[in-house]
Structure P
Amino acid sequence: MTNNKSGEIDYKNELLRKSIHLTSLLIPIIYYFIPKELGLTLLIPLVAISLLIDTLKIFSRKFRALFIKFFGFMLREHELDASKHTYTGATFVLLSALISMLLFPKIIFITAFSILIISDTSAALIGRKYGRHKFLAKSLEGSTAFFISAVIVVLLAPKVTGSVTEYLIGIAGAFVATFGENLSYGWADDNFVIPLSAGATMWLFYYWLMPNVPLILNGVPN
């Protein structure tokens, strides 16, 4: 998030929230080394548990009170409001990981999901602290931080061939995700929009510019 209006929690707790968010990088890191089937086998139970906890938070007053007692300081206003039936960001992250893993080849998933974790964190922290100039739905500073960090992710992420074209494909995905993260404010969860927009963009460009390159990672089929 890059707009101070979204900061219902103070900056210290935002730092803690985003530190926990960064642990989700374990998903693409582990997925790099294992087959897709095993990745899904590990991820589906985590999604189910997270959905169960959030559902109990919404429909059980006693559970909600207990949940808020321990985690309320990190939750945003809409996550605390049971009447909105809103799941927490953590559940949306896991759901987006599952959907992206099902939809995209492994090498695209790793880049797109890493952009979600790294760049969303960068945008939130920079946007909340230094955001002064409005850009579309959020701040110019936050969106700039998102794009720069996303390009760094692209430069460091694994590639099929390592060609200039492949790097440009990744940067195109980073560019689209930057606007997706910004414009999603107020109507969609950016944990969905970021990896899906980046992944779809990369996939389209791979088929357009590198149609004969199999989308595998170190010889591991998708």
Structure Q
Amino acid sequence: MARILVIEDERALRDVVAYNLRRAGYEVLEASTAAEGLALVRGTRPDLVLLDLMLPDLSGTEVCKAVRADSSLAHVRIIMLTARSEEVDRIVGFELGADDYVTKPFSVRELVLRVGAVLRRGAEPSVSPELRLGPLVLDAERHRVTVDGKEVALTALEFRLLHTLLQRQGRVQTRERLLEDVWGMRGDITTRTVDTHVKRLREKLGEAGKLIETVRGVGYRIVESVEAA
């Protein structure tokens, strides 16, 4: 049974969301403030967090940053809930590491379906459970990445981005294709989300980050060796 944490200060909405998630078979925890939510995230390590952006003590974006900065919470999925509908807010959410973004008012039934979709996306078995390239090894079943035998802590989105590139080794992936396949966003949105995440991924991979080649004006691809990059 997946564990869902709902961080929402509006009591009536939180009750409705929690009730419907429990009916769908999930274990549900609730928090009304950012501080309470962060304590529960760290103490219970839920599978997914439904995170309101407008909290009374700290913004949801700061909560998202804190979760994504903790490598032990890399498995936690985050769906942001907000009354904001502007494209820029949605893009910021994805750049901070959110897995999905739902604007209020929303259908609770649709929200429950989105929760299921995000959880399934994280649990989907890979055709190639272990991918190796030079010093880099990605183990999809254990959700683990190592470089020269040393584990590298990646967020869920960084892991999915690297996994996608490795599965398509040698093939150029446009930013639009990566936005659609990794983030589930429309490819025609103008954003530096992909560039930002590739930069962070390269930094975390160290020397192996050079395996990710920039194809100017197009996108990125994984090359066969660091020397080739």
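Readers should treat all values here as calculations from the given coordinates under stated rules, not as data from a laboratory. Predicted model, so just to flag it, every value in this text is computed and none were measured. Cβ atoms are built from the backbone, for glycine too; each structure is taken alone.
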Assuming 1.00 is FRET efficiency 1/(1 + (r/R0)^6) of positions 68 and 204 (r between Cβ atoms, R0 = 41 Å, to 0.05) as calculated from a single structure, say which of P, Q it is.
Q
Assign the value 2.0, calculated as distance in nm of label points 7 Å out along Cα→Cβ at positions 20 and 44, to the correct structure from P, Q.
Q
Of the structures P, Q, the one that 0.45 was derived from, the read-out being FRET efficiency 1/(1 + (r/R0)^6) of positions 60 and 140 (r between Cβ atoms, R0 = 41 Å, to 0.05)
P
Where does the value -11500 come from, among P, Q, when helix-only ellipticity at 222 nm (-39500 (n - 2.57) for each DSSP H run of 4 or more, over all residues; to 500) is the thing being computed?
Q
Who wins on FRET efficiency 1/(1 + (r/R0)^6) of positions 108 and 148 (r between Cβ atoms, R0 = 41 Å, to 0.05) among P, Q, i.e. which is largest?
P
If you work out distance in nm of label points 7 Å out along Cα→Cβ at positions 92 and 212 for P, Q, which one comes out largest?
P
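Which structure, out of P, Q, was relative contact order in percent (Cα under 8 Å, 6 or more apart) derived from, given a value of 26?
Structure P accounts for this read-out.
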State the single structure among P, Q that was used to calculate Rg and Dmax of the Cα atoms in Å, for residues 100-163 alone, giving 13.6, 40.
P
Which entry (P, Q) yields the derived value 2.2 for distance in nm of label points 7 Å out along Cα→Cβ at positions 116 and 172
P
